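Peer 1: Have a look at these structures, which come just after this line.
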Structure 1
Amino acid sequence: MVLMALDHTRDFFGDHSIDALDVAHTSVPLFFARWLTHLCAPTFVFLAGISVALARSKQSGHPLSQLALRGLWLVVLEQTFLRCLGWYFNFDYRFMNAGILWGTGWAMVLLAGSLALRLPPYLIGILGLTLMAGHSFLAGAVGPTWWGTLILRSDELFPAPGWHFYVSYPVLPWFGVMAFGYGAGAFIQKPAGFSLPFRQALLWCGIGMTLLFVLLRIPNFLDPDPWSIQPRAGFTILSFINTEKYPPSFLFLLMTLGPMLGFMALASYLPKAIQQPLILLGRVPLFFYLAHIFLIHILAVLVAFLRFGHVEWLYQGPGIFWSETLPGHPPGYGLSLGWVVAIWLLVIVLLWPICRWYGRYKQTHSSWWLRYV
């Protein structure tokens, strides 16, 4: 979540005249400021699958309707509150985006459907792994249809003249990640014959996924962005690890989930001074997500007004705020990476007491709506 806030701070404040992942023009710090945030989405969705498995193991009667309802709520929330009062600051619906909450929400609905069919956990896990590895082949078979874009490809749809709907997070690839997480969550319950401690299981799984990424990446398999030898020293490594996120290629998922599983296995060795604040933020993930987008956008408006005296491109549509084609967008708007990092740290500092308050409020109150935020 902290890394995610860095990515979104860069969205609002960074210099978008340079593609951070373009190895021909980027710098190493700028590349990794973007690349590290790739770890976020796969980890969120994978852990969501694990959490469903753990909840069902503790509560055999855990209602599937509640899981589906949570998923639908995420979809609605993204296209209403988060869109209008978070990302855009307007109610112009001519430019829409299906983001991480869209992909996660529909994945929950599909997982609830899979569980309603009484599919065994190992079969759901295999289905998830198959979708992770094979969704690109399925997209090729489906072809450039509108429904194929919704469920398989990251592309733009035009539901009516002048109306845009960009699918950043198509449903099936991210359902694959969640289903694989569910299968993994059921497996780590220590069934008969499985005695490896939980942290060791995570660590070896992370190492295995990372090694598989390297083996498949060397011959440029299963990713639309091939790596190549670069003229600048060390940039060949950047090219090697720069894989496709939209939609997530199998190598992208291996490259992100592998290191993160290894990190989670070793996270208990972090100093308590680092662990405790991260745990506190992790207890209110959706609240943090909604609050950090709103806060970063407010800060962007304030900083832009102080610099330029006008901020209309940060709330007028249609389109995303960093598009240089929006009316009033000033040349040289983006800040350097150093400023972006400073503002990111400020965002975390400001959000920490707010999240602490909400976490305590959630623990001491039982209103029904608290289950959905």
Structure 2
Amino acid sequence: MQVFWFIPTHGDSRYLGTAEGARHASYDYFRQIAVAADTLGYEGVLLPTGRSCEDAWVVASSLIAATQRLKFLVAIRPGLGSPALSARMASTFDRLSKGRLLINVVTGGDQAELEGDGLFVDHDTRYRITDEFLTIWREHFRTAHESNESVQFEGRYLKSNGGKLLYPPVQTPHPPLWFGGSSDAGIDIAASHVDTYLTWGEPPDAVAEKIANARARARAKGRELTFGIRLHVIVRETQEQAWAAADRLISRIDDATVARAQAAFSKMDSEGQRRMAALHGGKGRTRAELEIYPNLWAGVGLVRGGAGTALVGSPEQVAARMEQYARLGIDTFILSGYPHLEEAYRFAELVFPRLPGHVRDRIGSPLTGPFGEIVGNSYLPNVSQS
């Protein structure tokens, strides 16, 4: 089981939908979160992409030297940039970070944002462009290992005449490709090109169905996939405290803010976003209305696009739910919590010891302590056996 955290380059807060309790989205804050994730034993961090965020490549590059083992899941955007340039950027990052890059393929589902960025095509066309983009992108990495080769490709949307990547990456044949898409066109892209297929946090039965579909399509092409899930997390020492924290997170949202957010989401042509919105219907404030499965809460999606569900509960409950998803085939959990700095520590302290394989065991050097403040200037505090 791999656990990732999240760098909130679109902002952070104690309360959703308001500036109250908000954090300044600055390099210093991003660095604090990255160093915390690196120190605590998270496998890597996801950086979001889009016009609501600071640029993921620039931010991730700035954090290479601040971290030692942390991997960076950074987006490439088919249709918004050339595959050759994206391949060179990825190879450079992988070399400078000594093999710590993962690639998140983001086709995009917000038509208004995409048109603002200069891409004027429909949903299925975007995925056909993605297919050609990734074909060219992967071929560039092949040329880096075969010096006499170049990329010759002529598709309906994209072309390459003599493309070449001169500096090979550390990872071979290329940094791993990750991708999330819930439509038929999206799952076909996963089956054809990527290494890890991602889903947002839906109830286990829905996740199992998506995994089975993607796995079958990949195997039909002679390929195997691994699987990851993107979730928020609200964990406290007791389930009562956790649900109270969930209530507080959305306590400042008014109906007008929810309506504006849901109106914006309804204009998107993303199947994944449609599925997220269907979990809460754009309404509901109580636990009974927003707990869509035991310990799975849809409150975040009232005002946040993309990942809109959170695991909520005690450490034992959250760990048990993660193990349930793991039994379905999920081996990577990309988590986040509000505010992201404190919650990175809280999750690591409360849940890591309860996960299979004990995630902290993968940290390069043993943790020797002392853990906690020395008692009475002389005595070590008791170490919990949980």
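Only the coordinates and a few stated rules stand behind these numbers; no lab work does. Here the structure is a predicted model, which means the values were calculated and not measured. Cβ atoms are built from the backbone, for glycine too; each structure is taken alone.
Peer 1: Here FRET efficiency 1/(1 + (r/R0)^6) of positions 83 and 211 (r between Cβ atoms, R0 = 30 Å, to 0.05) was calculated and came to 0.15; which of the structures 1, 2 was it taken from? List each step's numbers first, then the result.
Peer 2: Values: 1: 0.15; 2: 0.60.
Of the structures listed, the value fits 1.
Peer 1: Given a computed value of 19.1, 59 for Rg and Dmax of the Cα atoms in Å, for residues 67-274 alone, which structure among 1, 2 does it belong to?
Peer 2: Working: 1: 19.1, 59; 2: 19.5, 64.
The correct label is 1.
Peer 1: When distance in nm of label points 7 Å out along Cα→Cβ at positions 51 and 187 is calculated, the result is 2.2; to which of the structures 1, 2 does this value belong?
Peer 2: Details: 1: 2.2; 2: 3.2.
Going through each structure in turn, the value belongs to 1.
Peer 1: For relative contact order in percent (Cα under 8 Å, 6 or more apart), which structure out of 1, 2 has the highest calculated value? Present the calculation step by step, with values, prior to reporting the outcome.
Peer 2: On the way: 1: 24; 2: 18.
Comparing 1, 2 by relative contact order in percent (Cα under 8 Å, 6 or more apart), the maximum is at 1.
Peer 1: Out of 1, 2, which one gives -19500 for helix-only ellipticity at 222 nm (-39500 (n - 2.57) for each DSSP H run of 4 or more, over all residues; to 500) as computed from the coordinates? Spell out each step's value before the answer.
Peer 2: Details: 1: -19500; 2: -12000.
Traced to structure 1.
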